[in-house]
Every structure is written in C-alpha cells, then in structure tokens.
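In the part that follows, the structures are each spelled out as structure tokens.
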Structure I
Amino acid sequence: MFTGIIENTAKIVSIKPNESNLTFTLTCPFVNQLKVDQSIAHNGVCLTVTAINLSENTYNVTAIEETLLRSNLSDLKVNALVNIERCLKLDSLLDGHLVQGHVDTTGVCTNVIETGGSWKYYFEYVDHNKDGYITVEKGSVTVNGVSLTVVDSGNNTFSVAIIPYTYEHTNFKTLQIGHKVNLEFDIVGKYIAKLLAKTNHL
C-alpha cells in the first residue's frame, strides 16, 4: 500500500529482456537503504526489489508481461526518470490517499497549459472496466504514482493541476503531449462503481 507521495525519481540504467519479462536496473539516492524483497512503486506500479549493487548504487526490479501490457513500463528507455515511492508504514501520516500500486489502465497526455507558476495537465483514457472508472472533481487520482486532485472530470477525460514542487520532484517535468501515463483510480470510487453496477442489475 502506498500514498502517492513521491519520494524521489530513479534513473533507468539498463533494461534487459528475460523471456516475456523486463528487468530494470535503476539508481536513486537511497539505494543503500533498500533491501531485496522490498516493494517499491515505480510510476505507480508496485514492483519487488530483486537485487542490489551497492558498489554501483543500483537495484533491480522485474516487470512481468501482464504488468507491461497494463502500464507504460514497456515504453521506458535507458536514462528515463521514474517516480518512486516505498510502501506506506502503518505509523506514517497519510499525506496523499490510499494507493495500491495496481495500475487500472493507461492514459495519454492531451494538453499541458502553464498557468502562472503552475501547470494544468489533461489526460484521456480508454475505459476497459465493465463497471466504469470514476473521476470526480476534487477527488483523488494517481498519475504515474503521484497522488493528485482532479480539477475537471469528463467522459474518459480529466485534468490535474501540478504545483512547482511536484513538477520539479517528479517526472512531470519530462511529461509531454502524447506521452503515456499509468492511472490508478481511487479505490473508494471503484468500490462504489462496482456496488452501483450490481444494484442496477438487480
């Protein structure tokens, strides 16, 4: 379980195919604090640390085929920046919202508008969920692992506002129109959608 509050960005050092999987080697400022079997969200995708190389300040994670199909990890290249967050501690303050690290779908950035010191990003996504995904104005959504507040909500579209701190400390500074992002919708909203769908079928 995560909060969507990004700790740092990790840079991809190498990407190696392993049958239908991909193994990513990354570097970040706190590699010496990591341990094998630890869960870390990468662009909002929960992945397990499989190896650590302290002499090179790197660690490895592996994404299986299902993860690659449902996320933007297969689009990443060497030197790309990835938003990372270690899992939530039970005694920690919940500054974002409850994030599972399970990507629902991907979306595409359709527009970026600078608004006097902040930025407004617009996204469009395909809804493959039979119960429907829900974005509610002023509700929560996770974009590339970042917990954000929905500004505008439309039919399979929404926008979010990015403050300078988030812009500088995440990979939003590299996000451009046409780029694919990982989306995880609010778990409470997903439960409500499922309950409503069942009620409507009664």
Structure II
Amino acid sequence: MFTGIVEKTGKVVNVERDRGNINFTIEVSFGDELKVDQSMAHDGVCLTITDVDKAKKQYVVTAVQETLDKTNLSEWKIGYEVNLERSMPMEARFDGHIVQGHVDQTAVCTGVEETEGSWKFWFKYDPDENNITVEKGSISVNGVSLTVVDSRPNEFSVAIIPFTYDVTNFHNFKNGTVVNIEFDIFGKYVDKLLKQYLKDAGYKI
C-alpha cells in the first residue's frame, strides 16, 4: 500500500522488450537501498523489482501487457522521469491517502493554468461508470496524492503547489500528456454499494 507521497523521481535508462513484456531499468538516488522482490509505485503503478545494481543505483522492473494496456508505461522512453514511492511502512505517518498502486485508467492533460504561486491542471478521462470524482475528494495522478478542485463529467482539475511541481514529474506535463489515474478506493466502494442497494430496491440505475 502507498500514500501518494512521492519520494523521488527516477530516470528510465533502458527499455527492453521481452515478448509481450517490457523490462525497464531505472536509476534513482536511493537505488542502492533497494532489493529484489520489493514493491514500488512507478507513476502510481505498483511494480516488483526484479534486479538491482547497487553500484549504479539502478534496478529493473517488468510490466506485463495488461499493465501496458491500462497505463502510460507503454509511452516510457529512455530519459523519462518517473515518480517513485516505496511501500508505506506500518509505523509511518499517513500523509496522503490510501493508494493501492492499481491504476484504474489513464487520463489526458487538457490544460495548465499558472496562477499566483501555483498551477491548476485539468485532466479528461474516458467515461466509466465505476470511476468518479467529487470536489474536495482524493485522487492519485501519476502516483501523487491530490485533492480534486473541480469535478465535471469525465473531467477534473487539481491544484499543484511549487514543492509538488518541482519534486514530481508534474513540471513536465503539457496539453496531451497521458497520466495514470487511481480513483479514491472509498468512493469506489460507496458507489458500488449504493448502486447495488438501489438496484435491489427496484430503482433503475
């Protein structure tokens, strides 16, 4: 489990196709602290470390076709800057919100508004009755725990402070950038339970 608080950004230094999978080699400052079988969120996608080169501070993760189809990983190239978060230790403070590392779908950045000291980013996603946002609710964008500012059908905005802008890959976003979205797990449960309740009560939904 993760909290959506990005530790560092890493850099993709190698991309290798292996049949239907892709092996990504990533370099990060804490690469010498990692170990094989460790789980880590990459732009919000939970992946397992399969190899580590501590001397180079590099490690390898594998993305299967299912992951490539549902996330932005198929677009990663050498040099891509990726948001990284190791799994949350049980004794740590919970500074973000519950992020499972299971991306629901991708979204496209449709606008970047620079305001006085911050930025507002707009994202649009394909319609899905199971994925909703609410104003002031939580959402994960490329693994970053954020609060929804504006909520519209299949579209939402978030506000980004300078710290988040600098330490995550948000500073690379522009119109057309594809990002990974994980909707709030509590919202998904409430939505599903409510729909079942209404269905059982005879309402059309």
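Every number in this text was worked out from the coordinates using simple rules, so none of it is lab data. Fair warning: this is a prediction, and the values are worked out from it, not measured in the lab. Cβ atoms are built from the backbone, for glycine too; each structure is taken alone.
Here distance in nm of label points 7 Å out along Cα→Cβ at positions 26 and 162 has been calculated and equals 2.8, so which of I, II was it run on?
Source structure: II.
Name the one structure among I, II that Cα extents along the principal axes in Å of 61, 43, 38 was derived from.
Values: I: 56, 46, 37; II: 61, 43, 38.
Matching structure: II.
Right, something else. Thinking only about distance in nm of label points 7 Å out along Cα→Cβ at positions 106 and 154, which of I, II has the largest value? Spell out each step's value before the answer.
Values: I: 2.2; II: 1.6.
That would be structure I.
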